[in-house]
Structures are given as structure tokens and as C-alpha cells.
1. Determine which structure produced the value 1.02 for Rg/Rh (Cα atoms, Kirkwood Rh), for residues 30-125 alone, calculated from the coordinates; the candidates are 1, 2.
2. helix-only ellipticity at 222 nm (-39500 (n - 2.57) for each DSSP H run of 4 or more, over all residues; to 500) computed as -9500: which structure among 1, 2?
3. Tell me which of 1, 2 gives 0.95 when you compute FRET efficiency 1/(1 + (r/R0)^6) of positions 54 and 198 (r between Cβ atoms, R0 = 41 Å, to 0.05).
4. Which of the displayed structures (1, 2) returns the greatest value of relative contact order in percent (Cα under 8 Å, 6 or more apart) on calculation?
5. Given a value of 16.0 for mean projected area of the Cα convex hull in nm², calculated from one of 1, 2, which structure does it belong to?
6. Out of 1, 2, which structure matches 40, 20, 5 when semi-axes √(5λ) of the Cα gyration tensor in Å, for residues 118-173 alone is calculated?
Structure 1
Amino acid sequence: MTTTVRLDNVEHAALKLRRGHGPHFGEAVNQVAIFASEFQDVQREYPILFARVSDDQVQPVAILGFDREENLFLDGGRWDAAYIPALYRRGPFQVGFSDGEAVVNIDLAHPRIAAEGEDGDPVFKPHGGDAPALNAALSALRTLSAGAAAAETLSSLFTELGLIEEVKLEVRISEHSTIDFDGYLAVTAEKIAALDGEALARLNAAGLLDVAIFAASSLGTMQRLIARKQRKLAAAA
């Protein structure tokens, strides 16, 4: 039986969302898919790399950790960053379609759904209207929708213009410990600088020139991510 239904302000008037962050919300991952519409925010906090889906398709991802199921931004029920990727901000909500119209659906089996009587953030205000928790999720859904519309163009144009290249990183955690971090692609400042005027114009016309620049700029956050890993290891020693 499906647990995803159309959100209804009468039927779901008492619905609440659990607060906080952690593995129980599916957030113990070392990467998360992101979209062009959020690159400007993502690049300030996370390295942006690309995972190859097929020969001509790539998926941008924000790197959260180096080991499997390692999210270095999770800290005692908090997500320690100024920006959380949209896929995790949307909570149990999804965009659906009914008679050709976009609607908001909700997965009632999602771990964010609070049990009856449990404390949480209300989805709707007591006397009607969207509560802040729902408004935040709707903002994330708008980000995802805008990004999904540009995803195919980003993938094909970045690939065609040779903007993305394989990266192999040897991450030095300590004097005697390194992690081989490979299997990803990246946009670098050198690749952007090597583009001719026509290629730059095509990127700009597609609204993706700044996106490429954000991706290249994000690589500077890798050292901060390494520092998080070092602090985690030091705390466990």
C-alpha cells in the first residue's frame, strides 16, 4: 500500500515533523545529489564533484565525508553548516502531478513524520495556513524543481565542452594516514580559463557559466572537510 498521498490541510492539519538531524533520517551518507539552482549556496560549504551516471550523463554531488556512511557535518543532532542541500531540506514532501497540475505530496512513512502526541514542528498553523516548517520544505521543492529542469543541459553541455575531468585525490589525514578519494569528476578553474569565447557564450546563454564557476570555487572547501575529518579522528583517539 502506498504511503505517499496528496498533502491536505484538513486531513493533515495535526501533522508534525520531527526536528534535528542524524542517521535515523537517512543522513549518514558521504555525498548527496545537488542541483544547479543551489550551487551558489552549496559551494560555500561543500566540495562539488560529479559522479558519472553513464557515458554522457553526470550527476553533481556535494561531498559530506570520505568514508562510506560518513557525514562529517552531523554533530549531536545538528547539521553543522549554514546551508543544507535541498534533498534533505524537503523532508517527507515531493512534487506530484494531478490532472496536469503540480501538487505537493507527502510520504506518511517518512522518518520525519512525528507520531501522534510526539513533539515536533507543525506542518500547518492552528487556524489554517502553512507553518514555517512547510514553507521551508516548499522552498526546497522549488529549488529541486528548478534544478531538475536544468539537469540534462548541465550534464550534456559540461561534457561536450570538456569542462569536467577525472580527479584522483590523496587526502592526507595525518602524517601517517592518507585516504585515496577517486572515482569523481570536477570542474576546475583551469578548465574554465581554457574555454574559448564561443564556449563561454554557450554556457552563459544556458545560465550555466556561474554554475561552472561555483563548482570550481567549491574545491577550496576540501581543506575544511579534511579538517573536520581530522577533528573527528582526534576526538575518537
Structure 2
Amino acid sequence: MLRFLGRGSAFCAENNCAFYYDNDRLVLLDCPMSGFHRLRLLVGEAPADKNISGITVLVTHTHSDHIGGIGMLVHYCCYVWHIPVKIIAPCREIAEDLRFMLLRLDGCRETAFSVVTADEAGSGFIPVPTEHSPELAGRCFGWCFEADGRRTVFTGDTNTLEPFMQYLTEGAELYTEASASDSPVHLYIERLRKIIPQLKARGVSVYLMHLDDEKKLASAATELGAELAPVV
């Protein structure tokens, strides 16, 4: 299952960031600055001691609470950890934006990282287009992939679960954003009250993330048979 370096929404101190291990690579789902600092403390000074030879970052969209730490991660992996970073973008346009940000704005060493699309990566990562912010229309995605032998669906920021339903088969794990506030760009918890029990009935495990009010959402999760995303 995924573990989290933070599960908060944009204006929280610890923004949403998940990870898992794929053999000797650590795979991140987005990388806010808060996530980078938590990762730095988790891994320590020598990634090899934890059998980490490289880091992969799956990007959902380009809001700063999701990509704000990628540049620092690349610098740190280059100059301190001496391991490569591979960034997998859900589409060509986001890949180009990330390259511009890292090379032109952040001044990252070109040999320290690579940016590829999901098609180019060929690693079983399926980008799932979704709806979130109108300013980023067509550039917001979730991901479907295998982690620890289980189908894993990660919504990123979304205001709907509809694009993800086809991937939620028996035994799957769903990591969905949930909001205590009724916002047009996020997934209001009241809209999940019917959906979560239906998913549970078909054998899907449901975890709530990107939380704007952890106390309220923890209470709702208990009522609905879901859990909050596990933080390390």
C-alpha cells in the first residue's frame, strides 16, 4: 500500500505526497516542498543503506502544492545522494512545462534528471484524465498502477470519481482526495457518502487524502468504512 509524507490540502503545512518502493527505486506521487523535506529525513544521508538507487516521481498536475519540491529533490539527489531522478508526466504538455521549470527556472543540472511521458516510460503507469481546476483544464490527472501486487488508483486533485470507476475492481486500493468544504474544484465528502459504501461492497479499499479538515474527514471516514491515508 501507499504511505504518505503528508496528506494535507494546498494550504496545510504538510501537503499531499505519497510513496512506495518498487525494488530499488522509490516512487513518489507528486512532490511538494514539504514532501521533499519529510523524504530527506526519512531516507537520511545514504539512500544505498535503504536499498534506494533512484527516485521516480509521478506528477498529477502542476499546482505548487504538488510539484513545488521537485526542483529541490533533483538538486539534492544530484549533489548529496548522487542518485538519478526520473519524472513521469501524464501528458506531453506537462512534460514540457516540467522541463522548462527545472532547466530554465530552477537551474537543475540536465544530467541529474529525466522527464518522460507515461507512454515513453512504459512501466505500467496509466494516467487518468480528470477534472479539477478550470485554469488547468486538460492538464489534471490521476494514476492507475500496481504497487505491492495490488491495483492502486490515485486520484490526485479531482472533483469527480467518475473517470476512475472503471479501474476500481475487486481488491483495488483507492486513494481519493476528500474535502470537508463544498468546493467546485475538489471532491466534497458529502458526495462520497453513497459512493464509498458501494466501493467497499465490491472489495475496494478506500483511503482519504488531500484533507482540508482532518478532524471532520476522520469522523466521516469512520462512518463510511474508509480510512485516512497512512502517514509515516
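A short reminder: the numbers here are calculations on the coordinates, not readings from a lab. What you see is a predicted model, and the numbers here were worked out from it, not measured in a lab. Cβ atoms are built from the backbone, for glycine too; each structure is taken alone.
1. Numbers: 1: 1.02; 2: 0.94.
Traced to structure 1.
2. Numbers: 1: -9500; 2: -6000.
Answer by label: 1.
3. Values: 1: 0.95; 2: 0.60.
That value comes from structure 1.
4. Numbers: 1: 27; 2: 17.
Once relative contact order in percent (Cα under 8 Å, 6 or more apart) is worked out for each structure, 1 has the highest.
5. Details: 1: 16.0; 2: 11.6.
Corresponding structure: 1.
6. Values: 1: 40, 20, 5; 2: 21, 15, 7.
Among 1, 2, the structure yielding 40, 20, 5 for semi-axes √(5λ) of the Cα gyration tensor in Å, for residues 118-173 alone is 1.
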